[in-house]
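Please find the structures below.
Every number here is computed from the coordinates shown, using simple stated rules; none is lab data. Just so it is clear, the structure is predicted and the values come from calculations on it, not from any experiment. Cβ atoms are built from the backbone, for glycine too; each structure is taken alone.
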Structure 1
Amino acid sequence: MTKETPVRSPLPVPDGHGIYTFPDDLHRAHQEWTRQLADRHDAHDHHVLEVTAPPTRVPYFIKVRTPAGRPVLVIEPHHDDFALSASGTFLAHPRPLTVATVFTRSSSVHPALETTYADTEAVSGLRDREGAAALAPFGARRHLLGHKDADPPYRPYAPERLDRITEELHQIVAAHPSAELLAPAAVTRHPDHLLVHEAAVRLGCRWFWEDLAFWSTYALAGCDQHLFRMRTGTTMRTELVDITDVVLDKVTVLRMHASQMHPARKMYRPIRHAFTTAADLVDPPGLYAERFYRTDPTC
């Protein structure tokens, strides 16, 4: 096995023009980082893993992680939610992961792919492959619950559906008694996120990620922020995790969901959000961060 040598990723730093040049800067930085890792992979460096993005079949390279510490059971609504909002933290601080995905059946695909993926089974198969590829660098185990996601126009979820999904998740939680639970905070109003958040709370989850990094139309509006604060009140405390050193590896993870982020420039929304979030870091010089919430144990 080739001895691993530390290589620091070439970090993209947005300039004074910010929104106009950032995606291009990030794209070039990620290309260079991928080239460096590809060279290491070609030199038989076993610390570099090749992953392939469905459905383009384009190969990417990422450093292998060695999980350590307390296991984490992630409860995500859809295949891409953990990757979009929380993957940087576990690239920076690898822990043994099990990911339970609740809504694994879908008919929602980008219009450019509707002819190729024309029904629920085809779309769901694509989403499954995307999820598996995105989680490969983490060595995560997967549980797929097989529920159908909500279709627009969105309506509140049925209470009996919440009860059924909570019971299914309870069985998974019971099989991982030492795992720390992690779930979406449901900053977004999407009913799937709200349901999974409530189910996780019922199961004793106290650690939540900020699920708004991509779906700006749901979660960045002032009304959504207000509703989130009204729902959570003072029971949630904020914590930030610096992901500066792994931000380009997070881009690689996002590339596994390429078909759902078309054109490619949309893929950088979570990284742009991480750059904005890092402005709140107490201890600079972090450039990128992910935001989490913990339930106040005194409440």
Structure 2
Amino acid sequence: MAVLIGGIGTSHAPSIAHAYDAGHQERPEWKPFFAAYEPVRRWLQTERADVMVVFYNDHLNHFQFSAYPTFALGVSEWMPVADEGAGARMFPDVPGDIGLGWHLAESLVRDEFDLTICQEMVLDHGVMSVLPLLCSPPWPIRVVPINVNVLREPLPTPARCYRIGQAVGRAIASCPGSARVVVAATGGLSHQLHGPDFGVTNPEWDNRFLDLIETNPGALASATHEDYMFRGGVESVEMMLWLCMRGALCEAGALRRIQRHYWAPMLTGYGLLALGCSETTRTE
């Protein structure tokens, strides 16, 4: 059967992609951020992770408001990088995992999650601002993306996000084959990009969130959208995507922290948390 090796929660942002492409990894304002991903990159290599299920939100690059699904699963052999207005970034297409993708589709529908199944999908910065920080092309990890609607009402609740993560964890555990799977979620942390509160961040809340997502995710799952937006700005509702990742680990037994990092010098609170499943995590 497939093996779930752990989970990664990380912020995404266009600024990350811009800084990466511009070669700003050693600039003082960016160096702590990029350096924080190195232990996670090494952990993925050591654990021989070969598939990543990624919960993220598309930013109107694949889906539009005329038809924006609540949950959309990408089951595609290859996924190109989205053109977000200035041309697609110079990365090769991202490989998918057809076998795991269809297994997730069948298992999640049996668990009464009504999915949109996409056999063609482009990946925007919700995935691609982070993927190069975790591994280098040619991509050694196959990606199964799950887009979650955090843009247009009605949104799924935090509790619903937690439950679909739990369903994904069960599906991985029942998947035939020998895939070594990591579940990731991208989004947040505190930020608001419009109105009189433009540029708001709340480091105290962001760090409290990182505490809770690791030790008490049920408390975060019981919160409302308004709870998140009041504390972290309107766009910080993306933080509930981390519950999808954490839900997948809820039956994994003891977890080992691989990395935790927080960085907030700009318009967004950038967070990173990687948790390894103790029974599958080997020492380097």
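To which of 1, 2 does the computed value 0.45 (FRET efficiency 1/(1 + (r/R0)^6) of positions 88 and 112 (r between Cβ atoms, R0 = 35 Å, to 0.05)) belong? Corresponding structure: 2.
To test your reading of the models, identify which of 1, 2 gives -9000 for helix-only ellipticity at 222 nm (-39500 (n - 2.57) for each DSSP H run of 4 or more, over all residues; to 500) when calculated. Before the final figure, lay out the partial values.
Numbers: 1: -11000; 2: -9000.
The value was obtained from structure 2.
Here FRET efficiency 1/(1 + (r/R0)^6) of positions 32 and 64 (r between Cβ atoms, R0 = 30 Å, to 0.05) is compared for structures 1, 2. The highest value is that of 1.
Of the structures labelled 1, 2, which one yields 21 when relative contact order in percent (Cα under 8 Å, 6 or more apart) is computed from its coordinates? Comparing all candidates, it corresponds to 1.
Could you tell me which structure in 1, 2 was used to calculate mean projected area of the Cα convex hull in nm² as 16.3? Don't skip to the end; give the middle numbers.
Details: 1: 16.3; 2: 13.7.
Answer for the origin of the read-out: 1.
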